[in-house]
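Quick heads-up: structures coming right below.
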Structure I
């Protein structure tokens, strides 16, 4: 899907290839070959650069050429209640255009929809780039808070559960934190390189930073570092919790087994007496009219003594 926009903080235009102007934003979501050819012809950016973000395993990096700058970052996505992942997002700056390309619709790019056109300006390409990176860092923090809340909910379930479902959910959250950790670290390297670009002349015609832009980039770096610290903390908490609750589940199972064993012992007493008095040999109380009552009383007495003994030993 290809959409072409232009915004100057007062007006928003939805353009097409037939009425392109400078300072347009090409937004590509899982593009087909025809759309890639059209963008290449319109912007002069090679297809191998456009396709860089279409590899799910692509790591964050930055490439600076004479006619464009490629900033490849990894943004967070959520695919289920406990299934978090990351996805490459390519941002390409040229002298006249800005291009974003991704495999899927995502929450970061959705922040820049027509109803919020006053919050961004496609003519200020450098600031627009930093706004996208800032929203990416903010979404990492948002999803990390969600992971923390979901972890607390699973913890409450695990306190009274003996099933593997909650442990599997914790494993999925741990896997998401691992993806977040790797992506945030490589994103941090890209942000540091962008900060150093202000002192180079090679890219000055493509990316120019004013004081507000530098402040915004520093904010992005701060948020990214905060997200990395949160990932480390939550990963340690989650690892310890998984080990602890694996032991709790095993202990809960042992308690149930102990209870069932106690019940089996208690039920075995009257069963054993009934077996003795049911044999085809002479037994006490055979000729006594109250014999059946005597056996029942003895069975109840022995069962009560057994139950009391097990209870005193905290068997149930």
Structure II
């Protein structure tokens, strides 16, 4: 399938690379790296990376303005379902390709490369470049590495396999990557975000079943001077609290009139609960977009119930 994708890239003179709404480093780095790789390989082609950006990730690279396109190829990365595509209307494109690592949700492209055992979309793109004649330079390799590192939470997840580490080793050696500078781009952050993280730690609710959650209202976001995306992404900073097994941030996004819920787990599989509320994702990392905090609290109750059943099961197995 890698070569099939490459042949379609060769065929079209205009290519748009899109990804999911609510940008994260894996999606952003993946689409920028693919755009730049295609440009290196085919300088005569018009290649655009589109979508809403975030000030938090501005140092990673710049997106392109959305333009009207004719007879163009659309490549959607890191996005399992239609409703989550950012800034791309499918019916405008002559041909569509999906490159993803999420569990399958729905088919909406002509070619769909889904590697749900990969730790990130960037891992799939690393393999695509190695398996085809797509070109890569140090800047492209850096973006791919940063996306992989971010989505694997610095190689902490079981989705990181020996193949993952072999790919990373290949790119580090071939492109002489400066790991220190890349980690600074990913993790250097302003003091107000650190203070918000402290506020979350001090004010999160923790149930007796091991569910931790906090409502981050627009008022709190403004008090700390951060954006809603930065607040929601802090869910990844609470992985190793012994009393917590499932944790969630519930963030008010006034600009888009929604409540964004990010959920993580190191025990029960949470994606089916997220799907019940119109969201989804991976077994241990999922998200949902809701309209009200009341809906979010119902989701928390369902997660707490899931945790209670999980704890009882574990206790029974031990006995």
Structure III
């Protein structure tokens, strides 16, 4: 039954995030918030809500290894698996601005997490507050950039359906409830499975939980790539990765200190190294082609073999 509960928890997380994004996006459109801002904030955050729910629940439950490994594992999955898989459908276009700003920033926040974690071999309350402050500054930067783009005459494309207010409220409330319950179920089930097979919380967080909570990013990005909206697909991944480190780990460690082991350090170093590799892949042509996507998938497969054997 524990596997049934784990699957049910993932379904609640994924569908909950889907409803939350739809309801929030529609409310934002009713308030005349630009689509560009919605895409960079609500969609990226919405697809990362499962990671947020799982990490916060794990932090409250004391499963600290699961909290940090879920965030780091999800980022590696997003970067290598999601981007690599999308590149199989069509070349994954990467905007030059993203390569110069958001992508380097996503690598920088991973390095900041590394430094804070190594400082005391834990992400403590103050570390969490620092990450949250950086996240607020990043949000302000994104909104300001979006407003400047609108002012300069960049055309806006509406991709979000405006639904009735009562339905928006139902979607937001129901989605949030599903995410909270689903996160609690996933943490509880994953921990029980880990104990059954004498596996560490860190390994479970990096594999089953990380992949499961990253399904919204995978679905969103693949659909965007198939519709030839490759820039949206890549932007969703980068935005989600920044959200996972700054907000997810920030709020989880602010609630309860998260232990930072040498395994966490190695995984974080691998995340930074893989980020640099993808940045190099996409720099020359401003896109990730099928061959490079295959290489990224093979790199992720090699990483999976490594963490299962260590």
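No lab work stands behind these numbers, since they all come straight from the coordinates. As the structure is a computational prediction, the values presented were derived from the model and not from experiment. Cβ atoms are built from the backbone, for glycine too; each structure is taken alone.
Computed quantities for the displayed model
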quantity	calculated
Structure (I, II, III) behind the derived value 0.3 of distance in nm of label points 7 Å out along Cα→Cβ at positions 48 and 72	II
Per volume of the Cα convex hull per residue in Å³, for residues 112-175 alone, the highest-valued of structures I, II, III	III
Identity of the structure behind -19500 (criterion: helix-only ellipticity at 222 nm (-39500 (n - 2.57) for each DSSP H run of 4 or more, over all residues; to 500), calculated), options I, II, III	I
Structure from which 114, 38, 34 was derived, Cα extents along the principal axes in Å, options I, II, III	I
With relative contact order in percent (Cα under 8 Å, 6 or more apart) derived as 12, matching label from I, II, III	II
